[in-house]
Structures are given as C-alpha cells and as structure tokens.
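These notes open a run of structures that come right after.
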Structure P
Amino acid sequence: MRIGIDLGGTNIAAGLVNNDGALIYKDSIKTNLECNGKFIIYDMVKLIESILIENNLKISDINSIGIGVPGTVKYEEGVVVECVNLHWKEVYLAKDINAKLKESFNTENDIKVFIENDANAAALGEYLAGSMKNCNSAILITLGTGVGGGMVLNGKVHRGKDGAALEIGHMIVGENFYNCSCGNNGCFETFASATAIIKYAQELIKNGEKSIITDKVQGDLSKIDAKVVFDSAREGDKVGNLTLDRFIKYLGTGINNIINILDLDVISIGGGVVAGSDLFMDRLINYINEHKLFKGLKLCKIEKAELGNDAGIIGAALLDRM
C-alpha cells in the first residue's frame with residue numbers, strides 16, 4: 001500500500017492507493033496557512049495517522065508516501081524550492097515529513113517520502129492508472145482558473161533543468177484584449193481557461209451583445225462562470241456559442257503547438273472545464289485535425305482525463321514507481 005497527498009492552498013487531500021493505482025480510501029482537511037504555513041507538515045502527518053487508523057494499518061504496511069506540491073520542487077532532494085500559495089521557500093519537505101513520522105510512530109526506520117510538483121503528480125496518475133495508460137509519451141493539460149500541464153516523456157516525468165517545465169499556460173498563442181496575470185499578453189490560459197471563458201462572455205455582453213446569460217446571473221456579470229456559458233451555448237445563445245467557438249479555436253491552436261514540438265502518443269484534457277466536454281471535444285479534435293502540420297500522419301489520441309480530482313493523489317502515491 002501507498003499513501004498519496006495532494007497538497008493545495010485550500011485543502012490537503014490524501015488517499016490510500018494499492019499497487020495497481022486504485023484509490024482505496026480518501027480523506028481531506030483544510031490547509032492551515034497561519035504563520036506562513038508552519039503547521040502544514042504537522043497536519044499532513046496527522047492526516048496520515050488518521051488514514052492508517054481508519055484502515056487498520058501500521059506505518060510498516062506503507063511502501064512509500066508521495067506528496068504533490070503546487071510549486072517548484074527538487075525531486076531528487078525532496079525539497080520545495082518555492083510555493084507561493086503556502087508561503088514556502090526552500091522547505092526540505094521529504095526530510096521533515098520523514099522525521100515527524102518517525103517521531104509520531106516511535107520508529108527508527110526511515111519512511112520513503114517523495115515530493116513532486118502537483119501537475120506532474122496528476123499527469124503521472126493519468127499515465128499509470130488513467131487516460132494515458134499504456135503509452136510512452138503523453139501530456140495532461142488541466143483547464144481551470146488557469147491552464148497547467150504535466151508530462152511523461154519516454155516513460156519518465158519531464159521536469160526540466162530547474163523543475164519548472166510545462167508552464168504551458170504561458171505559451172503565447174495570440175493577441176488578447178486583456179493581459180495575463182504574469183504580465184504578458186496572449187498567454188494560452190487567457191484563451192483556454194475557465195477564466196478566459198468568463199472574461200470573453202463578459203466582454204461581449206458589455207459591448208452590447210444580447211444574451212440569456214444576463215438573465216441567468218440576474219444582471220450581475222461577476223456571477224458568470226464557465227458552466228453558465230456552456231449551458232447557454234447548449235440553448236443556442238449567441239454569446240455562449242461565440243465564446244465556445246473562440247475557446248475551441250485557441251485550445252486547438254495550443255494543442256497543435258504541443259503536437260508539433262513533442263509528437264506525443266496521448267494528450268489528455270482535465271480540470272473543471274471538461275465538465276462541458278460534450279460540447280467541445282468532438283469539435284476540438286476536428287479543429288486540430290484541420291490545422292495540424294502533417295496531414296498524412298494519424299492524429300495522436302486526444303482524451304478526456306479519467307481520474308478527476310483524484311489524479312494528484314494517485315500519481316503522488318505512485319511516485320516510487322518512477
């Protein structure tokens with residue numbers, strides 16, 4: 001058995017995962033950000049203790065523990081280089097967790113603890129137990145507030161020289177009417193995220209387009225979310241469909257860039273936006289096919305991610321397999 005932890009700025013989710021990548025048990029707690037996140041390690045250890053108690057297990061029954069962190073990590077050293085959301089810098093997380101566990105369980109035996117970027121952990125989960133299983137090279141693109149990515153290349157997690165690879169949300173794909181939070185204009189995530197969908201629908205309505213979206217949010221455009229836009233598109237709304245068309249165009253453009261550079265086996269799409277995949281997935285694949293560079297080559301598989309919010313837990317738990 002293994003334990004995987006998905007450490008987020010809002011919640012810490014952890015689960016018990018078997019050797020085949022099946023999630024057996026899951027629990028979560030709120031992330032305590034007080035005092036610059038100094039209680040987080042203690043809380044993770046308590047969560048591990050709780051999982052073992054609930055499943056009648058001892059710490060010696062656990063092969064390894066993996067933690068996905070929303071920041072830059074040094075995988076080999078088990079160090080979190082920087083995690084803005086948690087107020088962490090140069091945290092020796094693997095070493096600290098190991099020491100706390102040994103103290104908590106009164107043992108001298110080292111416990112294998114692995115640290116990984118959370119997007120890479122989620123990609124590994126899909127690669128070993130989900131939509132990217134049984135392939136050599138694949139990428140998971142997550143569409144949420146922003147656009148993130150994690151990749152397995154030739155059977156290995158691709159981290160880059162400094163552990164900062166796969167910031168695909170900041171790949172430039174066009175000129176936009178608003179700047180990205182990074183300060184640049186034209187970033188992928190300003191066209192293909194939930195935030196991008198919301199902002200474009202708001203912009204159309206502010207510029208005079210009539211839409212049932214306005215009624216759905218009682219005239220308060222700040223209440224627009226991606227679901228409202230997609231639901232309106234299903235009902236034939238002009239703003240909903242214009243927004244959907246633009247989203248598909250730029251998501252397809254970004255994916256074609258990735259295909260041209262990496263020539264992967266599978267591209268998996270996850271995140272909250274995939275709740276509307278019935279509206280866009282077939283059209284997206286058609287767009288990618290129409291605009292791909294090598295018309296004679298068969299398009300790689302474009303899949304919907306299978307593991308949802310559990311991908312990070314499962315991938316973290318299976319880090320020792322990589």
Structure Q
Amino acid sequence: MTNAPVAQKEQAHIAIFWIALAFSCFQLVTAAFSPLSSQVVRTVHVGFVLWLIFLLYPPFEHSTRWRGSGRVLGWALGLTGFVFGLYHWQYEADLTQRAGELITTDWVVGVVTVVLVFEAARRAMGWGLPVVCGVFLLYGIFGQYLPGSLAHRGFGLDQIVGTLGFGTEGIYGTPTYVSSSYIFLFILFGAFLEQAGMIALFTDFAMGTVGHTRGGPAKVSVISSGLMGTINGSGVANVVTTGQFTIPLMKRFGYSPAFAGGVEATSSMGGQIMPPVMGAVAFIMAETINVPYVTIVKAALIPAILYFLTAFW
C-alpha cells in the first residue's frame with residue numbers, strides 16, 4: 001500500500017512525458033511544414049495545454065482522501081479539453097460555413113471550453129487573472145443593464161460563446177496564435193539548450209570573467225542570469241536554474257541569505273526584457289501593434305543592457 005501512491009505518481013509522470021512529446025512533435029511539424037490552418041493549430045495547441053495543466057495540477061491534489069479521484073477527474077477534464085480542440089479540426093469546414101450560427105454541439109463545446117480555460121488558468125496562475133477576465137465576461141453578458149455611459153447595446157449569449165469559443169477573436173486570438181507559432185518553439189529551444197549544458201557554460205564564463213573581482217559571486221549571478229535570459233525569458237525559471245548555483249555560492253562567500261536571494265531575483269527578472277525571447281512578450285507586441293519583431297528587439301536591447309549594468313555595479 002505504501003508504494004501505491006509512488007507508482008501512481010510515476011505513471012502520471014510517464015503519461016505527461018508522452019503527452020508533452022506528442023505536443024512538441026505536433027508543434028514542430030506544423031511549424032516546419034504548415035499542413036494545417038492557423039485556426040486548427042491554435043485549437044489543438046490550447047487542447048494540449050489544457051490536457052497538460054489538468055494533469056500537472058489535478059483537483060484535490062492536497063487531499064489524501066480524494067487524491068486518487070482528483071487524478072481521475074484531472075484526466076477527464078484534460079481529455080475533454082483536448083477532444084474539444086480536435087472538434088475544431090474535424091469539423092473545420094462546417095464551423096467556417098455556419099460561422100455565428102451555433103448548433104447544440106457547438107454550444108456544449110464553446111461553453112465547456114471557456115469554463116475549462118478559466119479553471120486551468122486558476123490552477124496554473126491563481127485567482128487574479130480568472131477574476132479579472134470573469135468581470136469582463138460578466139460585463140459582456142449584463143453590461144446593458146448598467147446605468148449611463150457604462151452600459152452597452154447588449155450581446156446575446158450566442159455572440160459571446162461564438163466569439164470566445166470559436167473564431168480568432170476570443171480564446172484563439174492573437175496571444176494563442178503567437179504562443180502556438182513562436183513562443184512554444186523558443187521555449188522548446190531553450191529547454192534543449194539547458195539540457196545541453198548551457199547553464200554550466202554561462203556560470204563558468206561568469207566565474208572566469210568576474211569571479212576573482214570584488215563582489216565577484218554577486219556579479220557572477222548578474223552575468224549568468226543575463227545570459228540565461230537570452231534563451232529563457234522567464235524570471236522564475238531563471239531563478240530556479242541559475243539560482244541553484246549562484247545563491248549557495250554567494251552564501252559561501254559570506255553574503256546573507258536574504259541578500260543572495262535578492263541579487264538572484266533582481267538579476268533573473270531582467271531576463272524578461274532581455275532579447276531575443278523577452279518573456280515571450282516581444283512576439284505578442286509585434287503581432288498586436290503590427291511592428292516587425294526585429295524592431296521590438298532593437299528597442300529592448302538598450303534598456304536590457306542598462307538594467308544589467310545597473311545591477312552589476
């Protein structure tokens with residue numbers, strides 16, 4: 001009985017591995033050969049994301065009594081999200097032909113997908129984003145009853161479900177397009193570089209250049225975090241990867257734990273403005289304001305350099 005939870009956890013990890021592998025292969029094939037329409041790529045992309053989120057963050061995860069049932073429910077919710085993503089692929093022509101006219105199946109797929117996206121966002125990111133989005137969703141449904149200039153002309157539920165759950169203006173809008181076309185590939189590329197030993201290369205380079213100078217360990221943290229930011233773009237991931245080396249290094253040289261953690265956190269957050277990845281925001285900015293990606297990178301280069309120079313000195 002003692003080994004049963006461990007075995008279940010290992011099985012879940014194996015399943016997540018194969019799903020993530022299939023997700024990566026799908027994204028690589030669609031990026032290389034473009035065999036599918038952009039709409040289908042977006043919906044399947046969201047389907048894979050929902051599937052993985054509900055496996056990584058299953059319901060009742062912290063309840064000993066309901067943990068097993070929560071994993072089953074997580075599988076059910078994740079598979080539902082993925083199958084509904086495939087629904088757009090299977091009936092792409094029909095959905096295009098009857099755009100705006102929802103049949104019963106469309107209603108089910110649209111409403112359930114919106115609910116799953118809200119719940120997945122809550123599980124992965126907390127309550128903040130779902131609450132804000134929920135307020136705007138309620139405004140779209142009931143905004144015509146508000147007084148004065150706050151009121152709008154009113155939208156039917158079919159319009160709201162059709163916009164959010166279908167087409168390219170809701171869930172499958174510009175952020176999803178950028179995520180499925182660019183962000184995923186950069187994250188995958190960064191993961192390959194990390195596994196290939198780039199973290200060790202960055203830290204060794206930083207140690208060799210400034211490790212012997214005054215404040216060397218802290219400067220090593222700044223340089224390695226800046227280099228890591230070029231392939232990572234995530235402040236949290238940067239702290240996890242480089243911090244496991246630089247924070248103990250600083251503590252070993254007499255820095256207080258709070259100061260060591262502060263230096264690493266400050267340096268790692270700069271990775272979100274460090275080209276070329278920039279926390280994936282650069283791609284969304286380029287698509288939203290219709291400016292070439294290279295222009296965004298050029299504009300961010302000087303602020304990023306100034307940020308790390310300030311942290312360095």
Structure R
Amino acid sequence: MYEADDKMISIIRDNYNILQSLGSFGINLGFGDKTVREVCDEQNVDTYTFLAVVNFTINGYKEYDNEDRLSLPTLLHYLKASHAYYIDFQLPFIRKELVDALDETDNLARLILKLYDDYAHSITNHMKYEEKMVFPYVQALIDGNANTNFDIETFSKHHMQVDMKLKELKSIIIKYLPSDGLHNNQLSATLYDIYNNEEWLMHHSEVEEEIFIPAVRNAERKLKQNDVSAKISSMINQTPNSDEQLSDREKDVIIALVQGMSNKEIADHLFISVNTVITHRRNIARKLQIHSPAGLTIYAIVNDLVDISTVKL
C-alpha cells in the first residue's frame with residue numbers, strides 16, 4: 001500500500017497505468033523526486049483521496065481509516081476529467097486504429113466498426129447521464145443545497161457496466177485476424193489497446209461503486225443531520241410569542257402526539273375526553289406557535305420531553 005511519504009515517481013515506476021489517473025486528478029508531470037504529499041499539496045489535490053483511489057485501483061485496497069476524510073470535490077473532479085478523457089480521446093483513438101487496420105470494403109470489417117460504434121454510443125450515453133444527473137446533484141450536495149428529488153441510491157441501483165459489446169468486439173477481432181503481416185500487427189496493437197481500455201473502464205466503474213458512491217452517501221447523511229441540528233437550534237433560539245407556560249397535561253399531550261397517537265388514543269391514554277384533547281392541542285399551538293407534528297417533535301426533543309433515540313427523524 002502506498003503512503004503519503006512515498007515518492008510519486010516510485011508509484012509510476014511500479015504502475016505506469018496510473019499515468020492517466022494523474023491527469024484526471026489534475027496532477028502535472030515534472031515533480032522530480034517529491035513525495036505524494038508534496039505533489040498533491042502543490043497541485044491542490046487531496047492527498048488522502050488520491051491515495052484511496054490509487055491504492056484501490058492498484059491493490060484493490062478499500063479499507064479507509066476515516067471515510068469522512070474522503071474529499072468529494074476531489075473525487076468529482078477526478079470522475080469528470082476521466083469521462084472527458086474517455087469520451088473525447090480514448091473512444092476516437094481506438095476507432096481510428098480500427099479504421100486503419102481494417103478493410104472497410106469487407107463486410108465483417110464494417111460489422112466490427114458498427115459494433116464498436118454501438119459500444120461507443122452506449123458508454124457515452126451512460127457517462128453523459130452521470131454528467132447531467134449525478135454530478136450536478138453531488139456538486140449541490142457539496143454546496144449544502146442537495147436536490148431532495150434525487151439521491152445517490154437512485155444512481156447506485158441503475159449503475160452497471162456496459163461492456164458486453166466490447167467483449168463481443170474482442171472475440172470477433174481475435175477470430176478475424178488477417179493472414180498478412182501488416183494488418184495482423186495493426187489489429188493486434190488495436191486489440192491490445194482495447195484490452196487496456198476495458199481494464200481502465202472496469203477500474204473507473206469500481207471507483208464509482210466502492211469510493212464515490214459511499215462518499216456521497218456519507219455526505220447525504222451529514223447534510224441530513226445538519227438539517228435536523230439547524231431546526232433544533234432554531235427552535236432553541238427562537239423568541240416565544242407568549243409568556244404562558246405549558247401545563248403538565250399539555251406536555252403529556254405533546255408526548256403522545258410525538259409518539260404518533262390519534263386524538264382518540266390520547267384521550268384513552270390520559271383518561272380524558274376527545275374534546276379535551278382538541279382543546280389542549282389548540283392551547284399548545286397558541287402558546288408555542290407550532291402547528292406541525294415535525295415542529296412539536298423538535299420541541300419535545302429540545303425540552304427533554306422525549307428521547308431523540310426513540311424518535312424516527
């Protein structure tokens with residue numbers, strides 16, 4: 001496992017495949033013998049998150065000692081740049097290799113190109129969906145303004161690899177390798193790049209599943225907790241509109257309401273009439289200026305009428 005004090009050049013020497021990852025993180029070459037920490041600090045990349053991705057993609061290591069330290073802005077930048085690399089460079093590059101290696105007048109050659117174009121279309125649509133729906137949501141989450149109509153579970157349930165066409169393409173090329181040396185060499189080189197492409201895509205998808213999605217879940221959870229805390233803080237700091245104090249019976253009614261009881265159930269529980277319950281509720285609303293069940297729940301928690309652990313938030 002690589003650590004912050006290891007030299008960046010040592011990681012590249014051991015695993016040249018991370019060169020593209022450096023670019024996606026926004027790390028430029030020319031860093032000499034500097035450590036990972038020094039390079040990341042100089043180029044405004046979160047060291048902990050960089051190492052989490054590198055150690056996972058190289059060694060399959062995904063045991064973080066502190067999930068809260070994962071930087072969502074760093075991960076978001078990494079994934080956006082990875083998409084741009086794949087769509088704008090990698091897909092056109094491999095298609096050009098195929099065109100150069102195949103005889104376009106041959107029916108099977110045209111089939112190979114069509115299969116590749118279908119694959120490129122599918123993977124591009126998949127990534128564009130993430131860029132349109134997922135990435136803006138995560139950015140809003142980072143800014144503290146998450147869209148309540150979307151959450152990362154919606155994305156996670158539909159997140160899948162779209163590489164079956166790539167597997168078909170490799171199989172056809174292997175069976176189709178021509179007999180003449182030039183085309184054989186060209187197709188072999190293209191096939192090698194396709195295998196590397198497939199491995200890159202697998203790592204990309206796994207980073208989304210194992211690092212990005214859990215980090216977003218964690219951010220969603222913290223935002224929800226902060227929202228509850230803000231409501232409680234507002235309740236604590238607000239100025240009452242009346243100096244009237246709640247009676248013990250009114251407090252009993254609030255506790256029962258927070259526990260989800262109906263007016264009839266409260267009446268039976270407290271041995272009073274339904275009309276009396278309704279009167280108590282009107283007095284509670286007038287004294288506290290709180291009219292919603294959620295507001296009464298917060299009031300009950302703040303004033304120790306109920307234990308927060310017993311309340312479903």
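Summary table below
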{"item": "helix-only ellipticity at 222 nm (-39500 (n - 2.57) for each DSSP H run of 4 or more, over all residues; to 500) from the coordinates reads -21000; which among P, Q, R", "result": "R"}
{"item": "Origin of the derived value 2.41 (Cα Rg over 2.2 N^0.38 Å, for residues 191-254 alone; candidates P, Q, R)", "result": "R"}
{"item": "Parent structure of the calculated result 5, 20, 20, 17, 13, 10, 8, 5, 2, 0, given that P(r) over Cα pairs in 10 Å bins from 0, in percent is the read-out and P, Q, R the choices", "result": "R"}
{"item": "For 15, 41, 26, 13, 5, 1 (P(r) over Cα pairs in 10 Å bins from 0, in percent, for residues 167-286 alone, calculated) the corresponding structure among P, Q, R", "result": "Q"}
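Every number in this text was worked out from the coordinates using simple rules, so none of it is lab data. None of these values were measured; they are calculated from a predicted model.
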